[in-house]
Structure 1
Amino acid sequence: MNFGIFTDFHLRDGKSQADAFTDAFAQVDAAEEMGLDSVWLAELHFQPERSVLASPIVIASAIGARTQRLRVGIAVQVLPLGNPVRMAEEAATVDHISQGRFDFGVGRSGLTKFYQGYNIPYSESRSRFAEGLEIILKAWTEESFSYEGNYYSFYDVKVTPKPLQQPHPPVYVASASPESFTQAGGRGFPIFVSLQVAQLEQQLEQYRTAWHEGGHPGNGAVHLRAPVYVGETPELARSQPKASTMQGIRYAAEALSLSASSEVAAANMRRRANMSYAEVLEKRVIYGSPQEVGDRLGELKDRLGLSGLVLESNYGGQIPQELVLNSIRLLSQEVMPQFK
């Protein structure tokens with residue numbers, strides 16, 4: 001199973017934006033040194049209190065140049081916000097810089113704030129996403145292509161460079177709605193899912209049914225994204241990230257609900273604000289000793305048929321840097337060996 005860490009390039013309270021870059025790159029270096037398989041980057045806009053990660057493709061290029069082994073992925077590039085030909089060029093460039101270690105995760109995002117800032121109607125997000133992904137795949141796989149759609153038109157375009165990985169870097173699709181599971185499965189794309197197990201089993205059944213009906217080999221690749229914190233003892237694993245975790249829950253409820261894509265999504269976020277820490281530990285995160293975390297991840301792997309993990313090592317963004325690095329160390333030295 002692929003073990004990857006996920007980073008938002010968090011901005012800690014009282015620290016500068018420069019500190020956010022320094023800390024996040026130190027976590028990447030630790031992941032490379034300690035034998036993790038991959039690092040994944042978000043795309044976040046207009047949240048100066050939270051993150052500096054507005055340009056994940058640039059950061060991916062820097063990570064590809066400073067590492068030798070670690071795969072670098074985006075989870076996810078918000079396709080409707082950018083020009084797909086430019087994205088195809090930049091992603092293929094990162095694939096070369098990283099010597100074929102690049103993974104391209106794509107999605108729409110549920111945050112309308114991003115679209116408002118870019119002056120793009122969120123109502124167009126689904127159709128823009130479909131059009132953008134089709135163009136990127138054509139740009140990577142055809143020597144010359146033309147395309148005429150609702151939002152973009154290109155004529156006799158020869159995108160250079162072509163990706164190093166052939167036919168192109170792995171494309172992962174963030175899936176949350178029933179339609180996205182079915183569409184990704186039918187087209188044979190690996191997917192990202194979140195830790196919502198009550199709904200997830202049914203959704204993954206839909207994904208794999210569509211996968212098989214599409215004639216694709218295997219059973220589909222599923223990467224689970226979840227907050228994970230490993231401590232030396234169960235007590236430390238729960239107490240050390242508590243303040244940051246609850247701050248993250250409140251942020252989602254109070255700030256992100258204002259830009260959620262629907263009233264249902266906003267209401268779900270507001271309900272999180274009233275969750276106790278005990279409920280958060282039970283339903284939203286995977287915190288514990290190395291044995292506890294290994295047992296929980298093993299259970300999810302078997303239950304959901306997981307291919308990989310995208311682990312948020314600093315949920316809420318305020319866990320002290322030394323504790324984040326220690327959690328990554330424990331993950332690599334005491335949890336990952338349980339899966340060999």
Structure 2
Amino acid sequence: MRSARAIALSLAVAVALLAPAVAQALPRSFFGIAPQTPLTDADALYMKAGRIGAVRLPIAWATVQPEEGGAYDWSGIDQAVEVARGRGLQVLPFLYGTPSWIAPAQTTLPIDSARARRAWLAFVKAAVRHLRGRGVHAWQIWNEANFFYFAYPVSAGRYARLLKPTYRAIKAIDRRAKVILSGLFGNPDEGGRRGMDAPKFLAALYRVPGIRRFFDGVALHAHAFHVDDLETLAEEVRAVVVGNRDRGAGLYITEMGWGSQNDPQVVAFEQGIRGQARELRKAYRYLIANRRRLNLRAAYWYSWKDNPAYTDCSFCDSVGLFRAGDGFRPKPAWHAFVAITGGRARP
């Protein structure tokens with residue numbers, strides 16, 4: 001009997017031969033972007049030309065409401081949503097970041113006191129009310145809850161305590177909204193309270209009684225050394241979902257990407273300018289070929305443009321499909337991307 005990996009490889013080859021016809025049959029929202037720089041109308045025009053249909057945008061509670069009892073400042077997200085929706089792009093916001101008037105660290109989930117829980121749910125409800133009328137009907141709850149960089153201590157039980165009331169609050173305001181789990185970092189280098197591999201964290205979350213009722217999709221941040229590792233992560237996460245009799249839960253890859261700097265021995269996710277394009281092609285071919293078996297709803301490339309100013313992440317400065325700057329200087333990865341989607345390289 002042929003192995004699942006052999007079948008996946010055969011399917012990927014078939015997709016490669018049929019692309020871009022296969023990709024054009026997918027919902028436009030399948031191809032997403034997680035930008036790390038402000039979204040402009042010129043960006044949105046290029047995205048639309050490239051057959052990108054969705055953008056993933058952060059909403060940091062600590063930025064929206066820096067003072068206790070203060071008014072919510074939606075100006076940053078409003079600009080990005082207006083640009084995206086004006087060009088027909090769907091928006092997937094993710095909510096995260098505890099303000100200092102609740103906890104000293106933004107990574108502390110707001111669950112440890114009645115005051116924290118009330119303030120968080122008030123923020124969530126305000127966000128849903130504010131953006132529902134702007135065409136936003138999907139929400140991702142926190143970011144990389146299995147990695148200390150965004151959540152500490154790492155605990156599936158603590159995350160479940162955040163997720164359940166958040167789901168209820170969102171659905172009470174927008175019944176059609178989709179609630180998606182935190183994008184789980186594939187294989188954090190840290191362990192214990194500082195990190196847990198995505199499949200293990202998800203398995204622990206499923207052990208919380210009744211948790212399946214409180215999300216509509218699972219999410220993976222499939223940063224990996226090579227595409228083989230991305231495939232393993234996707235297969236393992238889907239196996240956890242199926243093993244918990246939750247086949248209907250969609251899989252969303254809300255981040256994946258490789259840097260174009262040529263330093264893979266120092267930074268695992270950097271593969272050089274040609275290697276970035278190579279990994280992109282292989283990753284999308286695999287994902288498209290196996291989308292039904294994985295119940296894959298969307299795959300978001302991280303990121304749109306390089307951002308040398310982002311020094312907190314070792315590979316994020318070179319993950320863009322375009323070089324940094326106001327203009328559009330495409331890398332080979334952008335041309336590889338539009339060859340997959342069947343889009344155009346320019347508006």
Structure 3
Amino acid sequence: MGLQAQFEEFNKKIKMDFDERAELATKRDILLGILKENKDLPSFEKFDQGSYAMFTGVEPLNKEYDIDVGLRFNINKADSDPIDIKKIIYDSLKNHTEYGAEIKKPCVTVKYKKNGELAYHVDLVAYSYEDKDNKGSQLYLARGTNNDNQEWEEADPLELIDLITNKFTDASERDQYRRIIRYLKRWKNIKFSSNGHAEPPSIGITLLAYDKFEPKEYDWVEMKFKDNDLEALINFVEKIKDLFVWVGKNDQNEDLYRLEFYLPVKPNTDVFSKMTDIQMTNFRNKIIELYNALLEVKDETDIIEQCKKLRKIFGDDFPVPEKENESKSQSNYIPPRSEAGAGTCDR
């Protein structure tokens with residue numbers, strides 16, 4: 001097998017297979033059933049959102065699976081306070097599990113145990129309408145945790161899902177696009193602390209791919225387009241690297257950098273705004289390290305050595321061939337031609 005096959009095997013290992021997450025889906029549906037039976041809640045329509053809906057999820061390293069569920073309540077935003085809806089959701093579900101429920105700024109979270117450990121959580125995101133009688137009117141997200149900290153924030157979650165999932169119509173291009181997103185998500189989960197906002201948000205990685213990723217590469221030997229995940233990944237990471245701009249120096253006279261990227265739909269906020277300048281500079285440094293490490297992989301002629309280097313980047317799930325005949329330097333090897341030189345509830 002060639003290196004592309006190793007990448008695709010890696011993708012199979014880290015890909016979140018939502019069809020097999022029947023237990024989590026069942027818990028989601030039970031929660032929705034409880035909410036529908038609550039006479040204090042207005043009626044609503046549910047839709048899946050986040051990586052679940054965008055088909056870009058990866059197996060979590062901490063084995064805590066999650067799903068984001070949007071609830072479009074049939075209310076006008078002018079007729080209700082956002083925290084009132086969230087409190088009713090919370091009260092309905094607070095005793096449903098041992099962990100109970102928690103009101104967060106953008107959602108209400110319900111957590112579950114399995115085998116004595118935290119294993120699942122469901123994020124319920126409440127929305128209202130500008131005009132409940134016009135389902136095409138503006139949606140508003142219920143943001144806040146208490147009466148003094150609440151607002152109806154303009155949002156367009158369905159348009160965001162549509163933009164990301166339909167970026168590419170060609171099936172092979174779309175598959176590579178999603179693979180590249182998963183690779184970067186696994187990389188960031190390994191390389192960054194999940195505490196606070198040190199880790200770049202997943203929606204940021206996804207949106208960068210939406211804007212900057214270019215699929216495939218023309219094979220000048222076979223004279224046709226052909227998947228090359230390594231080359232596509234190198235080109236994408238280089239584009240991310242070049243987006244950072246210098247913003248000044250810290251107290252130690254060290255350079256600081258930022259990358260800004262705004263949601264292409266309302267509320268059009270910077271998805272990296274919660275990261276500090278120091279955290280963003282660390283993000284830049286790690287992106288540069290990733291870029292250089294990928295170039296080393298590209299320059300390596302031995303596939304086993306390539307895979308060992310990729311395992312250092314992406315973790316033990318990246319496969320390394322065991323057969324000796326896979327490990328051979330190709331005397332006629334020509335490095336792949338490069339053009340490089342020429343998430344909701346966390347918001």
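One of 1, 2, 3 was used to compute distance in nm of label points 7 Å out along Cα→Cβ at positions 27 and 315, and the result was 2.8. Which label is that?
Details: 1: 1.3; 2: 2.8; 3: 1.9.
Traced to structure 2.
The value 4.7 for distance in nm of label points 7 Å out along Cα→Cβ at positions 131 and 187 was derived from one model only; which of 1, 2, 3 is it? Don't jump to the answer; show the numbers that get you there.
On the way: 1: 1.5; 2: 3.2; 3: 4.7.
Derived from the structure labelled 3.
Values in this text are rule-based calculations from the coordinates and carry no lab data. The model shown is predicted, which means the values in this text are computed figures rather than measured ones. Cβ atoms are built from the backbone, for glycine too; each structure is taken alone.
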